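Right after this note come the structures.
All of the numbers you see were taken from the coordinates with simple rules; none came from a lab. The structure presented is a predicted model; accordingly, all values stated were derived computationally and were not measured. Cβ atoms are built from the backbone, for glycine too; each structure is taken alone.
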Structure I
Amino acid sequence: MRRPSVLFIAIAMLAIAGCGGSSNSGSSASTSTPAAGAGSPAAAAGQAAFIAPLKTIKTVASTVPANGDINPYGIVVVPNSVGKLVAGQLLVSNFNDKTNKQGTGTTIVQISTAGKSSLFAQIDPQALPGSCPGGVGLTTALSVLPGGYVVVGSLPTTDGKSATAKPGCLIVLDSNGRPVSTIAGNQIQGPWDMTSVSHGATTTLFVSMALNGGAKQGVHKDKNSTVLRIRLHSGPGQPPKVLSEQVIANKIPWIDSAEALVIGPTGVALASNGTLYLADTLENRITAIPQAMTRTTPVNAGGEVVSQGEHLKQPLGLVMTPSGNILTTNAGDGNMVETTPAGKQVAVRTADTKTGEGSLFGLVVKGNSVYYVDDGENTLRLLH
């Protein structure tokens, strides 16, 4: 996400403040700063929030590979060691090339929790093993499937601007980072974020689609973005095979943006009761799609509104906490917001104190901590 030249936000301006305050520590390999926020919302709700005791931010590693790609967007924890994949490490996808053109990043890096970084994949747009209209521009959509296959979204441009954006595809890579297939078609329209759940050899992907129709020059906004459910079969030596596709939410608004390329539906996460939660970035809200695993008809406008406004300011990344709350990152101010399924915003943490606006995208919960990408600093960071 490109940011205007002046992008900072004062911690004192947060509506919720005062629970940070752990001492700083740092080294040449990492820096730590106290995280601000959280407190009164959790107290008002009468329950502990997952991020309430997390008070320190640590820089784990740079996400910039040798080719200079920047703007880290997607992040996922590697579940099992196979090929180049190492269990417990994190994959991070880059959206921009070294010249900062959006929708032109081609790399995925693998980073250990100790900060060791290596290149997992560098995808050649001219050598894809299947259809991907427009080429390669790796988004926040990133998952690891049974058999060690990695699926990453592509919303490509030729010059970093939405007028040249094409529908893109999902790119499937093997455990050594080599592309083996693509998933494309009429229902793949700018894959922007993703979550997945696997049962044996079957994986269900939920993919938010942004900039639907934005490839047509002059189309600057619409209400036709979707969330697509894709069912796949994969395993050791068995590349993913698409079993079915079903749109489960539609008529979601988006606009194009010089700073962000597109503002539309982004983060998705599946709750244990089968509800899929969606970060509706443009409308500053979280919505719920019931019976996401089984429904055969789409819900309108992204589903039922769970929470809107207040501390939600262009929510992007979205994950579930161990207790079943919803954790989002804000593009609007560099904060994380924790919300209950009933819609109560119970905690806020400042996750970026330097560039703030426009810096946060993907995040994952790992143990009692949160790893997240900071594209203002091009780093992987840890809230703990």
Structure II
Amino acid sequence: MSLEADKKFTILHTEWSEGWGGQELRILSEMKIHQRMGQHLFLLCPPGTRLGREAETLGIRVFNRKIRQPWDLGAIRYLQGLVEELGVDVLHTHSSVDSWAGALAARWSGTPALVRTRHISVPAKRPWFNRLYYFPDAIITAGEHIRRDLLRTHKIPAGRVVSIPTGVDTAFFYPRPPDLELKKSLGLAEEALVISLVAVLRTQKRHELVLSAARRIIEAFPQARFLFVGEGPGRERIQKAIAAQGLESFFIMTGHRTDIPEILALTDVGVIASSAEGVPQFLLQALAMGKPVVATRVGGIPEIITSGVNGLLIPPEDPQALAAALLELLGAPDRSGQLGTEGRKLVAKEHTLERMGEQVLDVYRQVCREKKSLKTHD
């Protein structure tokens, strides 16, 4: 089987999680770009998940099976059967439970290359607790800081771990004028200055930090309004915090939205207040649309933002620094525009969906080449 650059792979992605967030969006993005590139895609995920539904809308065949635990023998045998039936070249796993099952299924079938993506920035457990990272032929991380953590905590050959940040689909995320009807429908006046945070409503995203900075912003810019875009378990907590500070008229919680490019088009400044992050998709999406961003100096964010060049970095858990950075950008539209322009240049050069897709395919080519070489020598 030729492993030239135009080789078309049969790829089976697996995902144990039933949630919907950055990890699932990354999986969907990879499948979308690889489908455009002519690869053959399949997905195994639990029944009823949004990831499965979104994949089906792309025309990708989805197999529904819940993997109940790492040693779910029925699920492992089922996965092994899929690998053999579909003629899978690459089995690509994404969460810990499906990665354990995938490792055994790949070993028992003996045919596919095994690739694992480590999406999250939480430090991996020490080797004596977790042998999972020794099974894959290659590990992809969603940021260089995650790669460094794996190499520091596990004795994995450095050449087997590669950082590939999530790419942005610039066919959707590009600079455009704001939709004034959308602005009105969200309860925003035409002259409103819009500060947007797009993220799952969970504790580590630190929506409360924006609340703590808000009064200073409103005092200087009474027309400022804050959009919290997303859904999640923290909704009630955040709503109560907004009400406790009497800021209901300044904060809009939109819930889940599918029109993020349009939301960004009417945004003046994007904000990321997280206490922990990988490389947030919202960060790259905002930069792709030429929007200035204020973000905490955590996780993979400093891999993207050079403070003062294509955005502003602030310390985590520092509402005073957040307020000062937002005031700086709101008060200097030309400066904000310059940062946004540089951010867009960075995305166009290094972080497009196409570039991510090609980098992942390079990993597939390498591991398949190595497996073929080993079989030849056997």
Consider the structures I, II: one of them gives 15, 42, 37, 6 for P(r) over Cα pairs in 10 Å bins from 0, in percent, for residues 230-317 alone as calculated from the coordinates. Say which. II
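With distance in nm of label points 7 Å out along Cα→Cβ at positions 262 and 278 computed per structure, which member of I, II shows the largest figure?
On the way: I: 1.3; II: 2.8.
Checked I, II; max of distance in nm of label points 7 Å out along Cα→Cβ at positions 262 and 278 sits with II.
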Quick check: 25.6 is what I get for mean count of other Cβ atoms within 10 Å over residues 190-197, calculated from one of I, II. Which structure matches? I
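With Rg and Dmax of the Cα atoms in Å coming out at 18.9, 55, pick the structure among I, II it was computed from.
Details: I: 18.9, 55; II: 21.8, 73.
Traced to structure I.
Of the structures labelled I, II, one was used to calculate helix-only ellipticity at 222 nm (-39500 (n - 2.57) for each DSSP H run of 4 or more, over all residues; to 500), giving -500. Name it. Spell out each step's value before the answer.
Numbers: I: -500; II: -13500.
It traces back to I.
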